[in-house]
Structure I
Amino acid sequence: MNRTLLTQNGYQKLTIELNDLKIKQEHLITQIEDVAQPDESGEDGLVSQLKEELEVVNDKIGNIEDTLSSSEIINGELTKKNIIQVGSTVKIKISGNSTKKFYIVNHMESDPSLNKISDQSPLGQALIGKKVNDEFEVSAPIGKITYKIVAIT
């Protein structure tokens, strides 16, 4: 089984999300039991809708449980400061112009609005294993973009 690297913050968020989903799961089961009439020959639209929603919730619960069961929490002591990996904070120069800071995280933690990029994204995959002063290109919808690693923390 592959281990899933998570930050402490990401692990906590997934644990909270899992607990919330389990509460929602119980609520949906109760709703289905309340709405479904055992003597009806067919299900009404509400029961079908609730069962579909329950199936989505069950899938999410399964995914999060799988991730958490195979996870390893990374922290500052474990991360190598000279090589980019999950848990690294990276400052990069984009096409020789602006600089931007990114946090490399597991795909379950990614949030582009907070500059948390997945290790599975094209940029994340390109960054993994790089060192300070490495230059590389990533294909994007607007064309190839050149990046240079400025700092790793």
Structure II
Amino acid sequence: MIPEKVRQVLESNGLRAIEFEEGSTSTAQDAANKLEVQVGQIAKSLLFIGKNGRFYLLLCSGDRKVSSSKLKSVTGVKSRMANPEETHRATGFHPGGVCPFGVDDIDILIDESLKEYDTVYPAAGNSASGVPMTFDQLVRITGGNTCDCTEPRAKKG
């Protein structure tokens, strides 16, 4: 079920979430498989807490990992990943379904890795949803700042 505050943001921007059965898209790879897209098109939403007490919500490609040094360069402070309880308290969403729409008092950072794709899929407030949209729509609707905070994930094998 898409939270009402998210539904309102989506409707006012002419967007519609795609929903799946609960628990079916717990990883970026699972979501990509369900949507039949590349894992990089999945816009992971990761919440960080800076030493300054501010929250930073970083959206990045599902196939990338966060560079702590790049994140520090962008925010000006050392940060750590928020735990599940902090994430829910700050955003109103549980990890796996953190959504960049309808959050307050959180700096939104959108990694340039998502620019590579015509369509990206952030979550819509639960762990079984995705919203097809362009990079430019994501930036405009969230009011986020673009940045370079990630690096390629090492290949397995």
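Results, tabulated for the structure shown:
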item	result
Top of I, II by mean count of other Cβ atoms within 10 Å over residues 45-52, largest first	II
Distance in nm of label points 7 Å out along Cα→Cβ at positions 29 and 141 - highest-scoring structure of I, II	I
Which entry (I, II) yields the derived value 1.3 for distance in nm of label points 7 Å out along Cα→Cβ at positions 85 and 109	I
helix-only ellipticity at 222 nm (-39500 (n - 2.57) for each DSSP H run of 4 or more, over all residues; to 500) derived as -13000 - corresponding label from I, II	I
Structure responsible for 0.80, with FRET efficiency 1/(1 + (r/R0)^6) of positions 5 and 53 (r between Cβ atoms, R0 = 30 Å, to 0.05) calculated and labels I, II on offer	II
Structure (I, II) behind the derived value 0.96 of Cα Rg over 2.2 N^0.38 Å	II
Source structure (of I, II) for relative contact order in percent (Cα under 8 Å, 6 or more apart), computed value 23	I
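Throughout, read-outs are computed from the coordinates displayed, never taken from laboratory work. Because the structure is a prediction, the values reported are computed rather than measured. Cβ atoms are built from the backbone, for glycine too; each structure is taken alone.
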